[in-house]
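Below you'll find a set of structures to go through.
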Structure 1
Amino acid sequence: MAVDLSGSIDCDVHPAAPDMKQLLPYLDEFWRDMMVSRGTDGLDLRSYPPNSPLSVRPDWRIEGGKAGSSIERLRTDVLDRFHVDHAILNCLYGAPALYNADLGAVLSRAANDWLAKEWLDRDPRLRASIILPTHNPLFAAEEIERRASDRRFVQALMFVQEQMPLGRRHYWPIYEAAEKHGLPIGIHAGSLYRNPTTSLGWPSYVVEEYVGQATAFQHQLLNLLVEGVFTKFPDLKIVLIESGFTWLPHFMWRATKTWIALRTEIPWVDRSPSEIIRENVRLTIQPTDAPPEPGQLARICDQLGSDDMLLFSTDYPHWHFEGDEVLSEGIPERLHQKIIRDNAVATYPRLKELVV
């Protein structure tokens, strides 16, 4: 669908994850020596399968380099091409998956410093999510506190398949720090591989894991609701990134129907799940798992019951759409401006500072 994207805000852009040699300058002497002496100074913790077709759109490949590794290409392929005012960098780095909590925290901190220096400093249109060492929520909260003074960091980033359900009180120090600083929590597709990535056990193929991410988002959203995260942190926004969104209307209906019958089990959930989701949850539009008929997608958008929930994203450099058709046919015209800009400004308080 041809849409005027002037002034758009891209809520999901992926700079290539740094290898260890790129991060060495951002480590203190002890950790630099540790990485070199152990022979891990060439370690690459990228968390996306580089040879999977979905990993990079053909016209966004970089000959002889990682997709997403060039800021010049980002300017050409996304910022200028789609008239983007601001783009949020979500660096899918594998440090949070390390079992050594100290090393995970050190590398997350170095990756955030690398993002600030090598990306944010080089283009004023760029913003970023804070990479969190979620294996230890206290370390993750400390990293939010450390980076919060840099207003270019507008979100804190977690993976949808962490080591346990995200509503557990184990993670509440992260949410407390994020709410304190007005930072939404971005929950991105991906896994720390602590547990099987499907409810039936370990899959055999990437396609199983990829499709199974949709159910992981549903499980996590339900857990955040029933554990009382939104009651404890009413101002916290959750952004589901690469979750799709056409599943959400029936999920809200089923969650609300069951809550009515079983609400005595979770008395702290004092409003319907549908109401809480519409107020506290946002979703990026790529990938759009659209039905075959545009009218069906329009009905799904109406069934969301809110025009404020969807956020523009290209998912650069991953391959979820072709050409310049970033909004699927069937998304109502009344939503276009809200999706490409207004909803992001309302979701990310630090972006409001940029609006005159």
Structure 2
Amino acid sequence: MPEQRAMILVVDDEGSSRRLLTALLQNDGYEVLATSSAQEALERLPDRRPDLILTDGMMPQISGFELAARLKADSRYAHLPIIVVTALDDRETRLRALEAGVDDFLGKPIDRAELRVRVRNILRLKDYGDRIQRNNEILETTVRQRTAQLHDSYLHTIDVLLRAAEKKDEETGAHIQRIAYYCKEMAQQLGMGKDFVDLIFVASPMHDVGKIGIPDQILLKPGPLDVAEWAVMRTHTTIGANIIGQHNISPELQMGWEIALGHHERWDGSGYPFGKKGNEIPLPARMMALADVYDALRSKRPYKEPFNHERAMDIIVKGDGRVKPEHFDPDILAVFPRAASSFAECYAALTDCNVPMDG
């Protein structure tokens, strides 16, 4: 008696053979569903899913071999074991059965002992496979849950970093939220995939987290910085990268590290902290370079009044002596005009008095 009552579908157009197989299998404790044709079996499968199909190989209209081939090609039944019962024992018949995807053979006339052993072994293998599948599903669910927990943890870490940065500089709150939307819009205009778009939306606000480490008398100085102060201010890139840390498991933090370290590098190599040029600069940092300049041009600073959208666009595209087109990745600069209207809308909507943020 098997450990569990498995259900076997018997498909045979010969009544006597079908009744014999049914009786033998029932005698061994199995539940049996019998059909007289492959077509009938196909029609009944959606309602009654067996653990094993035992089918005659040679039947009119749809043979057992064709039945096996159809089922193995259907994702719903691809793993359903099939034993072909056939009086033919030649090489061609066996090759035909293997090509159809059958799991085992049973010769005619039926040998009761052989039937018992082959059915038992096939069902045992199916049970092992089912257990592995269940374990894999449990594992996948656990991994998904753990991944979601880690993702939430990373987002919380990012939120803590950004809150700390906001406390350091009152202007940071609206700025970092606008930056996220600028980068998201540019990523979409560049044709980046959804994963990248979502990632840069979360990672880009970390670009200035290193300003936490800049002394207040420099960070909040109501006027231009002198040479020594400017040298200290530039260290916010490496400070930010050190705070975030390199080689993060989190893709958000890893991209945040790239942006924090490289968002003041320039395409022509005239930026800092390392003077990298061209594709040596990670793409997210190159995107941030343009977004950051746009927002700085639009914003009021102790040393300058804000520019309107048209003037900011003109400076980025044509240059003004301090800002030059060659500072920016040409591909990013090319999509900027298409993204510019969204930049303007974003700047108008997100101010320090109105900073809702929902990606």
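Starting from the value 2.1: which structure in 1, 2 was distance in nm of label points 7 Å out along Cα→Cβ at positions 30 and 70 calculated from?
2
Between structures 1, 2, where is volume of the Cα convex hull per residue in Å³, for residues 134-237 alone highest? Let's see the in-between values first.
Values: 1: 95; 2: 125.
Evaluating volume of the Cα convex hull per residue in Å³, for residues 134-237 alone on every structure, the highest lands on 2.
Let me ask you something else. Once percent of Cα pairs over 40 Å apart is calculated for all of 1, 2, which comes out largest? Don't skip to the answer; put the middle values down first.
Numbers: 1: 8; 2: 47.
Across 1, 2, percent of Cα pairs over 40 Å apart peaks for 2.
Quick check for you: by relative contact order in percent (Cα under 8 Å, 6 or more apart), which of 1, 2 is greatest?
On the way: 1: 20; 2: 11.
Once relative contact order in percent (Cα under 8 Å, 6 or more apart) is worked out for each structure, 1 has the highest.
Here's a follow-up. Taking helix-only ellipticity at 222 nm (-39500 (n - 2.57) for each DSSP H run of 4 or more, over all residues; to 500) from the coordinates of each of 1, 2, which one would give -18500?
Here the read-out was taken from 2.
Something else now. Which one of 1, 2 has FRET efficiency 1/(1 + (r/R0)^6) of positions 78 and 334 (r between Cβ atoms, R0 = 35 Å, to 0.05), as calculated from the coordinates, equal to 0.85?
Clearly, the read-out refers to 1.
Every number here is computed from the coordinates shown, using simple stated rules; none is lab data. Keep in mind the model is a prediction, meaning the values are calculated, not measured. Cβ atoms are built from the backbone, for glycine too; each structure is taken alone.
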